1. Quick check: 0.99 is what I get for Rg/Rh (Cα atoms, Kirkwood Rh), calculated from one of 1, 2. Which structure matches?
2. Could you figure out which one of 1, 2 the value 2.8 for distance in nm of label points 7 Å out along Cα→Cβ at positions 118 and 390 was computed from?
3. Using distance in nm of label points 7 Å out along Cα→Cβ at positions 278 and 342 for the comparison, can you identify which of 1, 2 gives the largest number?
4. Here relative contact order in percent (Cα under 8 Å, 6 or more apart) has been calculated and equals 23, so which of 1, 2 was it run on?
5. To test your reading of the models, identify which of 1, 2 gives -14500 for helix-only ellipticity at 222 nm (-39500 (n - 2.57) for each DSSP H run of 4 or more, over all residues; to 500) when calculated.
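Each reported figure results from applying straightforward, stated rules to the coordinates on display, with no laboratory input. Not measured: the values here are computed from a predicted model. Cβ atoms are built from the backbone, for glycine too; each structure is taken alone.
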Structure 1
Amino acid sequence: MMRFNFFLSFLTVFFGGNQSFSQSPDMLIKEFMNEGKVPGVFVAVVKNDSVLFEKAYGIADIVKGTPVTNKTCMELGSISKAFTDEAILYLYYKHLLDLDDPITKYLPDAPSRWSVITIRNLMDHTSGIREYLSDPRFMADAIFNSSALDETANFFLNRISTDSMVRMFYSLPLEFSPGATWSYSNPGYYLLGKIGERVSGKNFFDLVNEVLFVPLKMSQTKANELASAEGCLLQGYFQSDRDDMKPSRVLTSNYAFSAGAWATSGQDMINYIKSIHLKTLPSDNEGYDWRNYNPEKILPFTYHLGRFYSSYHGKHIFLHNGGTPGFSSSWIYVKEDTISIIVLANRQDYAPIDPLAWNILAWYDSSLYFPTDTLNGVEERKYERMIYNIVKAIQENKPFPKGLSEPLRMLMESESGRSIWKWIFERGFPKTNYCVDTEIIGKTKAYRFRLPLNSKVEYRLTAIINEKNELAQLLWW
């Protein structure tokens, strides 16, 4: 199965059907581990600067039987994109770069067609640069899913330089004009790291350590291979075709770089979350508060400074997940409640890590619980039919129905867009859906759906309708 990013799922896959709200966090975590054969998990819930829940489960290494603790490290994947943005903002506030500079100012050997791409485009995933993990030249399928790497895959994982990776990126096509729509792009975040190095004159990992980890006392957060060499990194695992768990390889910094090559401990993530709650991130010292972000344009997803952004019944929510060949992670922050959760697991790309995080948060704040009762109004049924037709179009590779906004249509019809949705539905395409919730959000309206696959598995999504009555966003929560 191709990995399109370091675990970004556009739909959340829920296992166990309609989980009971009466289940405690401990019960939810144990069920999650049993269902997915997950060896080890760390979970923490933090409100303000107090830890409401913190517990490590299972084992760090199946062979050695060593336990997971709050000081053992796991690969973080794409959650660490926010670390990259902190470094870029640091350089911005030092007047060493401008977010609206063309990236060719710092990458002069880049193709001329990239001259219209800005640093801000890279940070918001609006550059148009196609995802490199979907390009077979980069051997992602072998790296994420093979016990034995051939010579080419081993070269990409262990020997290729970051400069060579960037030169290969230069041949990736632009799927749309920068800013016209949105599409998740790991190459964009990889390029941000190279820009950071060229502007600062420092190694990217040293730069982030100086800017972020030292001030926040995140001493165990390191590049994946360094954490492994120091004995801190847990063994990661992936599920083989025979349904057994196989040990994974370390996702090296030359392959993932500033798009997601950090390993961290549960304790370090608690420190990071507290800094978010207390507004003591380095960027907070400059007076800009990303927590008050209000997008001017409705693109298929709202992404700002390494975090997805949404709203749920008056609550502003920032979130991200991450995944590497042997690890999965999920982070959610609810601004109004000043509450966050971090979940780390040493099992590759296990989609139910996101609903686990949501369900644990709902235990502490019932207003976050996803509804179950079906709504049967005219508008609800109208959008149920639209969602059904979209799923069929993905499954059968047919044109999408009318009623999509132009930015969303551009994403859905792109090669990356169709491929990602087929990846999301790899467990099967749902044949029905039902609306369970609606909400007015400014000039838009949200419709939330459950899409059951069978008695044990369901997908969930939110459809955002803009003021032109167009479907403008499809969100996985």
Structure 2
Amino acid sequence: MMKQLLLVALLIVGGLSAAAGKDSITISGYFRYLTDRDSVTLRVYDYYHTSYNLNAEKIYQAKVKGNSFIFHIPQKGVPQYVDLILPNGTEDSTRNLTLYSYLLTDGDSIHYSDRIKDHFAGKRAEKWRIRNQLEKIYIFYASKASQFEGHSIKSTFSASIMDTLLLRQLALIELYKNTLSRQTYDLLKADAVASTIAAKLTSLSYMNAYNKNAVEDFHDSGITDSLLSSLSRNKEMLYSHDYYSAILGSFKILCFSKKQTFEIQNCYNYIRENFSFQVAEKAITGLLYDNRNRSSDISEIIPEALSWTKDENFKRILSNLQQTRLKGASAKNFELPDPKGKIVKLSDLRGKVLVMDFWYTGCGGCAGLAPKLVKIKKQLSNKDVIFVSISADKSKEIWLKSIKQGIYTDKSNTNLLAEGLRYNHPVLKDYSVTGFPTLILIDKQGKIMNNPVDPGKDEGKSLISIVKQGLAE
């Protein structure tokens, strides 16, 4: 019976692939709990995607018909990664059927179903089966390692569990080596190394927060660093979804082990010295983009990085950072409605120092920041300082209700709405807003000022100091 179901699935996938033509990748699925009221989301990442760079991803949606869905994705000539997000259902309450960071290559035609053993069938589906098994190994060992977080005498043991996890994953990949292309084999290895480094870093960060002495005896076997280094000159690493973050994570672990503070300049130097090709370009782009709120720390690094970066996509990302978030950059003009429907332009506010915060209803961090900004506003008490509060709420009704409640913003602020599109709204893109809350300061000439320290960490002293400096200029 199982063989018959598998044959049917393969025939379905084959037919769908033929219908889609030779220029697309097909991802289809069948789950008994899905209904015609449901839709499935597919998030596709280009190779130049870094953790917060939303311009390097595309989102597709497919309506479910008869428990089934299908996507046709354009081929790119290079590997892509996808998140396949299924809606929750009654049969999904005890297991998560959503897939994150699964590799796609040109020519793939993959079917995902609860009627198939191991869930996957179709052309080149073996890499998804392997990826799924790697996740199960990860979950098993990560749960063991988490038992020792916060206990200094166990920190090295926790790291050794992670090393065992990695060796088990690599053994599984090796088992299927002859069924995979060399490119897929290398990328699966890279992503396994990256997930282990991320797990070690998370464990160390937790232990350090829980007990400052928890990492005193930490000793890393060096297995992950050795594998990271062995892959460093493999140009395929450019296409790995997580290899660049493994580079950054490895440096942060090094800082932990040496009891050093993480410094962006030192990390930049580490990448330049140890990695080459576009892999280094991607890692440094990720480093600078992830730390875009630390404008004073990256202002001198970005021009240098631009001078030797060759990949046009990474150059574009770095140039955009330089133009939107660094001190002295011209703030992009916008036109947004206030609660009464009046359009407010940034140019209308020229001559004032602006404290601009981005938020949305339901954002816990935004609710935490709002009362701190109220206190700072009272401390400054200056008519030449305007607090501009830009909401990314989905609707005007939600926004107006939140203004009235005063949880996320103050009624006396210049409240504006960037409605409906969230991160894809032109204003949020212009200011590289990919997280909430985001604070941006603009001087009287319409230039970006330095980013302040989180007001929750220094009681607003940094923000007040920068604003006063702007008033004096």
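1. The correct label is 2.
2. The structure behind it is 1.
3. Numbers: 1: 1.4; 2: 5.0.
Largest value of distance in nm of label points 7 Å out along Cα→Cβ at positions 278 and 342: 2.
4. Details: 1: 23; 2: 11.
The read-out comes from structure 1.
5. Of the options listed, only 2 reproduces it.
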